[in-house]
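Down below are the structures I want you to see.
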Structure I
Amino acid sequence: MDNTKREKELVSVQILYLFVIPTLLLYFKVLSGNFRFLLLVGVAILLFGIVKYAKWTYADMGIRRDFMKDIVPYSFFTVGGVLFLIWLAQIVPHNPFLNWWTNIKFLILFIPLSIIQEIVFRGILMNMLKRAFISPAFIILINSLVFALMHVIYLNSMFVLPMTFIAGVGFAWMYYQYENLPLISIAHTILNFTAVILGFFVIR
């Protein structure tokens, strides 16, 4: 078996056990929804173990000192995403998350959760896919599908899944073009915050 085939099989198994199965355990309530943050942290720790074992550098994960060089495209991407969400809120039924600043759990977990998602899905998963596959379109597609699948734990998944898949394509494409983990994390945090307070995401 050549190294390329072995790498593809390894990445496929890692996606199954580290992304798909944990999400389905939450979705089918084999594990309580109260464990979703701990589960994400646990998966992140396992992924960091993979990173350490493979001896990836910070640059491999999109962390560079000159990260501000990509500020213009990421600014356009973020502002465009916020405007799209505001427009979407005018035509799609939603329940705004009122008084969000009084929700301590939300305030404590929101930013770390958004950053962890980007570390996991772009900083690590994207790099795993790029090492195993050649086609940019395929890499972006798989990254977006896995990212969207994680959001099946939200209510109104018939709306949320297509929405997060589109968002995933945007995040994955931006990261593929401009491999910049700090800026994609900031963009994700801002867009996630906008989507949550507009009421698009409600945990089941």
Structure II
Amino acid sequence: MTTREELEAVVDEAHAFQKPVAAHCHTPLSVKMALDAGVDTVEHCTYVDDEAVSRLADSGLYNVPTLALREESVIEERRRRGVEEFVLVQAQEIADNCFSSFERYREAGVKFAMGTDTCWHPTFGSNARELAIYVSLGLTEMEAIQTTTRNAADALGMLDGLGTIETGKIADVIAVDGNPLEDISRLQEKERVKLVVKEGEVAVNRLS
């Protein structure tokens, strides 16, 4: 287990090189230690208590929930791959806690940024599933979309250059068939993505 002093040393060293620190926190104590050490983001939404929730909310830092990793379909995929049953039982317990922890964070006003640190689920390109989970747990569709646009850029310290559509920013834009503000799952349907603009250049055009 990392001590407070070790964590603070890592953060100090990273910040000396102007690098942000993302802390992977699964317990209330780890959240509090991370905040004490001055990290830049808190990853995951596993186990929390009232103090961890209130402190994270007061800090103004972003939480990166990674909830798609906790879905029942992921647990079943692990079962198919031969993962031991006791590991799957633990995964289900963690999943239940993650969803309730997210709701507690949301109610307290914690800011969220969408991201993932997994290599196989959700598969790259399917991250929009995460947004649907956020909506099912109380965020509006627009709030969910902002977790992966404005908020993600802000969490990375890059909001000056991307994350919103404004003059002078990198023009990364997609056009979708249908209104995701009415049904967030439309962002998961790749055939609905009709236009992709990357840094002002058209990368995909299915409008014709």
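Upon calculation of distance in nm of label points 7 Å out along Cα→Cβ at positions 83 and 171 from the atomic coordinates, which of the structures I, II produces 2.3?
Working: I: 2.3; II: 4.3.
It traces back to I.
Upon calculation of mean projected area of the Cα convex hull in nm² from the atomic coordinates, which of the structures I, II produces 12.1? Each step should come with its number before you reach the end.
Numbers: I: 12.1; II: 13.6.
It traces back to I.
I have -21500 for helix-only ellipticity at 222 nm (-39500 (n - 2.57) for each DSSP H run of 4 or more, over all residues; to 500), calculated from one of the structures I, II. Which structure is it? Each step should come with its number before you reach the end.
Working: I: -21500; II: -13000.
Label of the source structure: I.
Which structure, out of I, II, was distance in nm of label points 7 Å out along Cα→Cβ at positions 123 and 139 calculated from, if the result is 2.4?
On the way: I: 1.8; II: 2.4.
Corresponding structure: II.
Using the calculated result 14 for relative contact order in percent (Cα under 8 Å, 6 or more apart), pick out the matching structure from I, II.
Values: I: 33; II: 14.
Structure II accounts for this read-out.
The numbers here are math on the coordinates, done by the rules we state, and not lab data. This structure is a prediction, so every number in the text was calculated from the model and none was measured. Cβ atoms are built from the backbone, for glycine too; each structure is taken alone.
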